[in-house]
Structure 1
Amino acid sequence: MDMSLVAALSSGALVALLLTLFGGGGSVLATPLLLYAVGVKDPHVAIGTSAAAVAVNAAASLAAQAKAGRVKWPCALTFGAPGLIGSLVGAHLAKAVAGSHLLAGFALAMAAVGLSMFRAPRSPGDPDVHIDLAKTARLVPVGAVTGLATGFFGIGGGFLIAPGLMAATGMTLANAAASSLVSVTLFGAATSVSYAASGLVDGRLLLALVAGGAVGVAAGARLAPGLARKALLARRVFATMVIATASYVLWRAVAA
C-alpha cells in the first residue's frame, strides 16, 4: 500500500481520537500531520483536505448529538449562517496568501488553541435557553468573525465556537459543545468546497483520513470513560503538545 495513504489513515485516526477525547482543538493537528507525516508539499492542499475531513467527522458527531437532543438549533443556525459567509471569504483570501506566510499565521492560531485549552472548562449555564433579538444581535457578528478566522486558517474552530455560543446565549457547556458542531460542519464544508474548486483537495488522502477517523472515534469512545477522572490534566498535556507542534510549524514556515 502507498505509504502516504498509511500515514493519512494513521493521522485520521489520531485526529479523530483526540477530537473524541478533548473536543475543540483536536482538529488543529490535521494540517500539520498532512504536511509533516503524510508528506503533502502544498500547504493549501493540506488545509483544504484537512478542512474536508474535519467537516465529515463533525457531521457524524453532530448526528449523534442531535439524536441525544443536545443541539440548540435556533442559536446554532443563527451563529452558523453568517459564519458560513465569513468562512467562504476567509478561504478565498487564504488562497491568495503565500504558503509560508499562511503557515506562520496557522501556527499562531494553533498556539492560541493550545493556550485556550489550559483553562478549566466551566459547566454552568441555562439548559433551556431560547433565541431572542438580543441574543441574535450578539450571535451574528461573533459567528461572522469566527467563520472568517476558521476559513482563513482552515481550522475546525470548535475552540472558538463553543465559548462564543456560551458568551452570547448563556447556554450550558454541553449544549454549546453539541451546537458548535453545526458551525464546524458548515465552516469546514465551505472551506473545503472553496479549496476543491481550485483543485486544492486531495481526494485519496481525504478518504484515508475519513476511514482512519472512524477507527479513532471508536477508540476514543472506549478510552473516554477511563480518562474522565484525569480529564483536566490530560487536556493540559494535549494543549502542551499542540503548542509544541505550533512552534515547529512556525519554525518551518520562517525557515521557508
Structure 2
Amino acid sequence: MATYIVGDIQGCFDELILLLEKARFNHDSDQLYIAGDLVARGPKSLETLRFAMKHKDSIHCVLGNHDLHLLAVSLGIHKVKSKDKTAPILQADDREALLTWLRRQPLLIEKDDFIICHAGVSPLWDLEQTRESAKEIESILSSERWNWLIENMYDNQPDQWSDNLTGIERYRYIINAFTRMRFCFPDGRLDMQCKLPPTEVSKDELLPWFEVPNRKPIGKTILFGHWAALEGYHSEGLIGLDTGCVWGGELTMIRWEDKQIFTQPAIS
C-alpha cells in the first residue's frame, strides 16, 4: 500500500490518468489525496469529479477555492466564468450527486505525520486550532445551512485571526486561510490580493504565509497546493504541490513513503 498526494488538478483529467499510470497506482491497495481544486480551468472538470467520486474509497480530497466557487455558481450566486470549464457539471444528469459529494469533502486531512489543505494554515494557528477551524466549516457545509455559508463567504475581511471572532466573520477568515491564502503581512494579517512569486515581492511588505515571524508550529508536514507561482516548494515541514498544469506546467504528485516525485507535463 502506498500513499500519494497530488497538487491542483483543475480539470486536467488526462494528465491525472497518465500520472497515476506512471506511478502504477492501484485503487485496490493505494490511496490518493488531492490538495484541492479538482475543477475549474482545465477541459475535463466533469470527468475529474466523476472519477474522484467513483473511487471514493481510494481517492480523497480537500476543498479548494475553485471547488467552493463551483458550489456558489450552482446556487446562482455567480455565473460560470468563461475561463472556467465547469458548465458541463451543472448540466449533467448526476449534477446533484456530484455537488453533494463535493461539498461534503473536508478542508483538512490529517494523518500521523502530515496534513493536507489547499492553500495553507494560518500562521496564527497551532495544530489544535487548525483542526477545530476546519471542523467548523465542514460541519456547516454538510448541513442544511451550507447555502447560507457559500452565499456569504465572499469577502477579504476580516484579515486578522482572533479567538473572539464569531459567526460569518469567523467562518470567512477560516475559508480564506484554508483556500485562498498566499501572502501575509509581517504581523500575520492575510493579504488576499498579491499572486506574484515571492521573489518579486518585498519582504518588508508581504511574506509567504509560511515565512511569517513566529508562525505557530504544527508539528507535522504541511502539504498544500493553490500557489502555482511557487513552481513546487519543498522545505522543512512544507511541501507545495501546485506546479501549474492548467497553465501549461506540470501535474505533480509525491509518494509519501519514499518521497518520490512523479510529474506529468500538460498536454498541449
Structure 3
Amino acid sequence: MRIALGVSYNGQAYRGWQSQPGGQTVQDKLEKALSTFANQRIGTLCAGRTDAGVHALMQVVHFDTEIERTDYSWVRGTNANLPKDISVHWAVKTTPQFHCRASAKSRRYAYVLLESPIRPSIEAGRVGWTFQTLDHDAMRTAADLLLGEHDFTSFRAAECQAISPVKTMMDIALHQRGAYWRIEFEANAFLHHMIRNIMGCLVTIGQGKRPPQWMAEVLAARDRRAAAPTFSPDGLYFLGPRYDASWDMPDRTPAYDWLP
C-alpha cells in the first residue's frame, strides 16, 4: 500500500531535505525513524526539496510498504524515533496512483522577515533580517511583475537541475505584523534558490536601492548576474503542496499557526 505523510521540521540543524553521506538531512532522519518503526527499510519521496537551513510546515512524502498499521500508529510510531525538531503530523493511506510530487497542482512557500535595527535573538535561524525600513508599496509593485508564466533563469541557482526555467507564479502575498513581514509565494513549481533570489531583489527594492521596475529588468535579462545576492535561508518555510480535492489530503498542519 502507499502511505502519505505530512511532516514539519526546523531546518537549522540539517543539510537540507535530500539524503547525503553522513545522514544529517531531514530525509535521512525520517527514513531511519520509519524503518525502525516498521522493522524494514523504507525509502521516501517528497513533494518539494528544501535546502540547508530551510524549514517546512507541511512537507508531504509518500512511501510504499506491506506493513499494516493504522494511520495514527504511523504518526506516533515514527515520531517516537524522530529528533525533536522533526514531527509527523498526519498519515493517510492512499493509492499507487498518488504521487506526492507529480500529483501536486502547486507548491507554497512563506518567507518571514524581521525589519529591525537589532538582529534576531530568540527567533535566530527562523527569520530573515533587514535593519532598514521597507517600502510596502514598492515591493508590492515589484512582486506583481513576477505573476504569470515567465522564464525565471535570473532567479535560478547555477546548480539547479530543473529541466525548464519556465514556471507559473500564481500568487505573491505580502503581510506585515509589527516588525515582521510574511511574504507568501505560490507557483506550479520552483527553481533551486528561486525564492531566496527573488527575496534578495524584493528587499533591495523595499530599501529604495532600486525602483520597482528593476524587477522586470532582472526577469527579462534571463541572467543570474542581473539579480541581487541570494537571501538568507533562515526565514524560508515550505508550506506544502496543493492537491486536487479528490486525493483527500490535509491542507495544513497546526505548525501553520506558529508563523506571524
Just checking, which of 1, 2, 3 has the largest value of distance in nm of label points 7 Å out along Cα→Cβ at positions 130 and 154?
1
Per mean count of other Cβ atoms within 10 Å over residues 194-201, the highest-valued of structures 1, 2, 3:
3
Determine which structure produced the value 45, 30, 14 for Cα extents along the principal axes in Å, for residues 82-161 alone, calculated from the coordinates; the candidates are 1, 2, 3.
1
helix-only ellipticity at 222 nm (-39500 (n - 2.57) for each DSSP H run of 4 or more, over all residues; to 500), calculated, reads -8500; among 1, 2, 3 the input was structure 2
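Every number here is computed from the coordinates shown, using simple stated rules; none is lab data. As the structure is a prediction and not an experimental result, all values here were calculated from the model. Cβ atoms are built from the backbone, for glycine too; each structure is taken alone.
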